[in-house]
Structures are given as structure tokens and as C-alpha cells.
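Structures incoming, each one as C-alpha cells.
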Structure P
Amino acid sequence: MRNIRLRLAYDGTAFVGWQVQPNGPSVQSCLEEAIEKLTGTATRVTAAGRTDSGVHAVGQVANFTTNSNIPCSNILSGLQHFLPADIVVVEADEVAAEFHSTYAAVGKWYRYVIHNARPRHPFLDRYAWQYEADLDIDAMQEAAQRLIGTHDFRAFETQHPNRATSVRTIRQLDVARHGQFSTWSLWPVRDESPAGDGPFVWIDITADGFLYNMVRAITGTLVQVGRGRMTADELTGVLASGTRDDAGETAPACGLYLMQVEYDESVTPVGMPNDHS
């Protein structure tokens with residue numbers, strides 16, 4: 001039995017999310033149907049994270065087991081033949097039998113994109129939060145640093161409690177203006193220099209794991225800081241209170257991207273890079 005790992009990019013607009021749901025098409029259901037058509041066998045696919053309805057990905061990781069002897073290069077091209085245009089298999093490789101895309105992950109990187117300019121852009125409604133009011137990016141960045149480290153993030157979790165614990169460790173959280181929308185790239189990198197006065201605001205957050213709507217709740221709260229409606233000290237108080245109503249709104253799904261999933265290097269097959277960052 002082979003264990004195949006995939007890296008996927010998808011436009012989440014038309015899907016009810018990653019997970020199979022009764023109320024519409026999901027990324028998982030489309031991928032499982034494609035695998036069955038390619039290999040002739042039904043199989044279940046697991047993913048690193050269950051992205052919600054409308055959330056996008058350039059670095060989702062999934063895996064499935066198969067008895068098929070189709071080479072990985074042909075799995076990549078073959079699956080694409082059966083997938084809708086808004087789901088792309090970027091990489092396919094064979095990994096150890098014990099690899100599990102969910103449980104083996106040691107971290108995830110999300111990016112939230114805000115188009116902060118007037119007027120709105122007619123082509124960005126599906127891919128960014130179009131927020132026209134002025135935002136103080138320096139204040140947002142200062143406040144964001146208060147969230148770095150290991151904390152109980154239940155104030156930024158929708159429908160608490162959803163997990164055994166709401167304690168997570170944020171390793172990096174940066175807010176910066178950029179002149180471009182480079183989330184289009186299928187090979188995300190971390191050293192892109194901010195423009196300083198560009199129309200796009202990127203909120204990049206890396207953590208060992210995330211709660212339900214955590215990134216979108218943090219984004220909505222940082223926007224309140226950017227509007228001058230909350231200070232960095234008040235955000236620290238929200239974190240300490242653990243009360244969702246004290247934090248900002250949940251930002252729209254359209255601006256959120258799963259950029260990359262981090263794994264221990266030991267799961268990387270010889271001759272196949274785990275990522276291009």
C-alpha cells in the first residue's frame with residue numbers, strides 16, 4: 001500500500017470548505033472523486049487543515065493510500081484531468097506509511113489579504129477583504145506583537161469550546177503594506193519586502209495550530225486597532241479576558257489563504273523538496 005502526499009492550491013469561493021458537507025461541493029469530495037476515477041478505487045483523503053467555506057489555499061497538504069502503481073508524476077497530471085479548474089494539484093510524492101497530513105503537521109502559515117484603498121476594485125471581491133477606511137498599519141503591527149507566544153486564544157475562537165484546549169503558540173505575526181497581490185504565486189516565500197504605502201495589507205501568521213476562525217478573528221480585531229477603536233493594551237486585555245465579544249469582528253473568508261503547512265524534515269522523500277520557501 002502506497003501513501004501519496006499532495007500539495008494543493010484552490011480557489012475556495014465555490015466550495016463549502018475542505019470537508020465533505022451535505023449542503024454543497026467540498027474540496028475533499030472533488031478530490032476523492034478524482035482519485036477514484038484515476039485509480040478505480042474509492043478512498044478517503046485527509047488534509048492538514050479543514051479550510052472553511054470561501055477560504056483559499058496555495059499550500060494545502062493532503063494524503064491518501066492506494067494500491068495503484070501509477071507514478072507520482074502521472075498521479076499529478078491524471079488527477080488534474082478529473083478535477084475542476086479551481087483545484088490544482090501542485091505536487092505529488094510518495095511518503096512513508098506512517099505520514100498523516102493532519103497529525104504530522106508541526107505548524108501552519110496563513111496569510112490574510114486586505115485591499116485597503118478607495119475605490120473598491122471590481123475584481124477582488126472573491127480574493128481580498130475590500131476595506132476602504134484608513135488603517136494605521138504601525139499600530140496594527142505593534143498590537144500584533146502582543147499575540148506572539150503561547151496563550152489561551154479562546155477570545156479569538158468562534159463557538160468556544162471546539163477543541164480540547166484553546167492554547168496555541170503563535171511564532172510569527174506580521175502586518176505590512178504591499179504594492180502587489182503576490183498570493184497568486186504557487187511558491188510562497190517569506191522574504192517579500194513590503195512597499196510601505198501599497199494598497200494591500202498582508203497579515204501573515206504562523207503557529208503550531210489554529211482554532212476555528214482564529215485568524216479571521218485576529219484580523220478583525222487588528223482592524224479595530226488600525227481604525228483607532230482599540231489600543232495594543234486593550235488587545236492584551238482581550239487576550240487575558242478570553243471573551244469573544246470583547247474582540248473584533250470575524251473578517252470575511254475571502255481574504256484568507258492557507259499558505260504552507262510545516263512538517264518535520266524526516267517525512268520528506270529523498271529527491272523531492274517539501275516546499276519552495
Structure Q
Amino acid sequence: MRAAVCLWWLGACGEGPPGPAAAPATTGAAPVACEAPLVLAAADLAPALTELAAQYAATYGCAPTLSFGSTGAFTTQLEQGARADVFFAASVDFIDRLDRAGLVRAGTRVEYALGRLVLVAPPGRAPPASLAGLSDPAFRFVAIANPEHAPYGRAAEQALASSGQLETVRPRLVLGENIAQAVQLVDSGNADAGIVALSLALAREGAAYTPIDASLHDPLVQVAAIPTAAERPEAGRKMIGLVTGTLGRPVMERYGFVRPSE
């Protein structure tokens with residue numbers, strides 16, 4: 001069974017999050033109840049969680065509904081009463097914000113990954129060899145996620161400032177609403193380079209990327225939690241357990257995610 005995936009950055013979600021997937025039919029036996037979690041997740045997780053949703057369906061008998069987008073935008077939606085059974089944020093800061101508002105269930109916070117930034121270029125072109133390389137006139141426009149609500153965009157801005165490139169590059173920045181949209185700006189040729197998530201760079205088959213020194217920005221400690229208003233909190237816990245457990249870790253590592261402790 002495939003997970004229902006909602007692509008917020010492509011505007012393919014209609015008026016709101018999709019409903020939960022139906023449990024599979026059974027033959028010759030009473031149906032086994034399966035709770036399909038509604039998952040809100042940072043856009044950098046799209047490749048990994050899409051794979052893991054299939055594993056959830058194979059393990060528990062129903063597919064999660066996945067919605068990917070900006071961590072900041074999802075945080076605002078949860079503050080305004082949006083429902084979700086689990087929230088995978090790209091920064092601990094936004095989980096802290098929800099926690100202070102009483103919108104996170106006690107004891108459910110889990111650090112599941114440490115994000116990394118890389119430089120990319122459109123298909124067929126070599127990425128800059130470093131952040132200093134962005135001063136090359138060949139890189140007229142540089143895509144990042146909007147730092148106002150996207151943790152990867154904030155980290156990109158910090159890295160540019162730490163490397164002394166921010167004021168040079170700022171007039172040429174083009175902003176995606178989230179990190180996946182920043183990659184799309186590069187892939188479509190609307191930007192000549194991008195500072196994006198390693199996970200999304202690895203999902204671009206055969207495309208080169210340049211790692212960015214993680215000491216140039218605040219750590220991208222990514223945290224999951226169960227919202228207070230979750231309708232299926234146990235299903236949300238199972239999804240967190242899958243991502244952080246023995247089945248999920250190889251998938252996460254394949255997309256460049258390590259544990260914060262590592």
C-alpha cells in the first residue's frame with residue numbers, strides 16, 4: 001500500500017491536509033484495525049519518509065498520510081488548530097515554540113536527525129567549490145529557503161554571513177517557501193546555484209554537490225513530537241519509532257541524516 005503524499009510546495013493539497021488512508025480489506029477474517037497517522041514533516045524529509053511510509057504500511061497494514069512543507073508554516077498551522085498525529089520538524093526551535101504553548105504531549109519529543117547543508121547547481125553544471133565561489137558572475141541567482149520560516153534557509157543565511165559572503169550574495173538571493181522549493185528553483189534553471197539540504201541533494205540522482213562546513217551555522221537538530229491535539233497519538237509514536245529504529249536508520253542514513261549524538 002502506498003502512502004498518501006501531499007506536496008504543499010507544489011500547491012497540490014487542495015484546501016487542507018488529506019484525510020487518513022483507509023485500512024486494507026481482509027479476506028476470510030475480521031478486519032484488523034490499523035491507525036494511519038497524519039504526518040506533518042519538514043520538506044527535507046520527503047525522500048526518506050516516502051520510503052519509510054511504505055515500510056509502515058507493510059508493518060502495520062495501513063499507510064500514513066504525509067504532508068511536506070516548511071517547518072515554520074506547519075508550526076503556525078498547529079498553533080491555529082491544524083491537526084496532526086506527529087510533527088517532524090527541521091529545527092528544535094519550532095518544537096520548543098509549540099511546547100511553550102502547551103501544544104506538545106509530554107515525553108514525546110525525540111531528536112531524530114542532524115541536518116546538513118550543501119551547494120548545488122542545475123543539472124549538468126558543477127556546483128561552486130565553496131561559498132566563496134558564489135561570487136563568480138556565473139552564479140547570478142542563488143536559491144535558499146525563506147529564512148523567516150525555514151530552518152535550512154536560516155542556516156544558509158548564517159553560513160553565508162560566517163563565510164563573509166552574505167552581503168555579496170544577498171541581492172542575488174531567490175527564496176523558496178521551503179527547502180524543496182529551493183531545489184526546484186535550481187533544477188528549473190531559475191537559480192544558478194542553491195544552498196540546500198543534503199538529503200534532497202542525494203535524491204538528485206547523479207548530481208554533484210559541495211558540502212558546507214557545519215561550523216558555519218547553528219546545528220540543524222531535527223526533532224519530532226506528538227501534538228497535544230493528535231487524534232491517533234499511538235500511530236504517531238509508531239511513526240517516530242520507525243524513523244528512529246533499526247528499520248528506519250539505514251534509510252535515513254542513505255539520505256545523509258545522522259543522529260545528533262553522532
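A short reminder: the numbers here are calculations on the coordinates, not readings from a lab. It should be emphasised that the depicted structure is a prediction, and the values quoted were computed from it without experimental measurement. Cβ atoms are built from the backbone, for glycine too; each structure is taken alone.
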- Task: Work out which structure the value 0.75 belongs to, where FRET efficiency 1/(1 + (r/R0)^6) of positions 72 and 248 (r between Cβ atoms, R0 = 30 Å, to 0.05) was derived from one of P, Q.
- Result: Q
- Note on the structure: One of P, Q was used to calculate helix-only ellipticity at 222 nm (-39500 (n - 2.57) for each DSSP H run of 4 or more, over all residues; to 500), yielding -6000; that structure is P
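Comparing mean count of other Cβ atoms within 10 Å over residues 64-71 across P, Q, which is largest?
On the way: P: 14.5; Q: 26.6.
Comparing P, Q, the top value of mean count of other Cβ atoms within 10 Å over residues 64-71 belongs to Q.
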- Note on the structure: For FRET efficiency 1/(1 + (r/R0)^6) of positions 80 and 176 (r between Cβ atoms, R0 = 41 Å, to 0.05), structure among P, Q ranking highest is Q
- Output 15.5 (mean count of other Cβ atoms within 10 Å over residues 208-215, calculated) maps, among P, Q, to structure Q
- Output 112 (volume of the Cα convex hull per residue in Å³, for residues 112-151 alone, calculated) maps, among P, Q, to structure Q
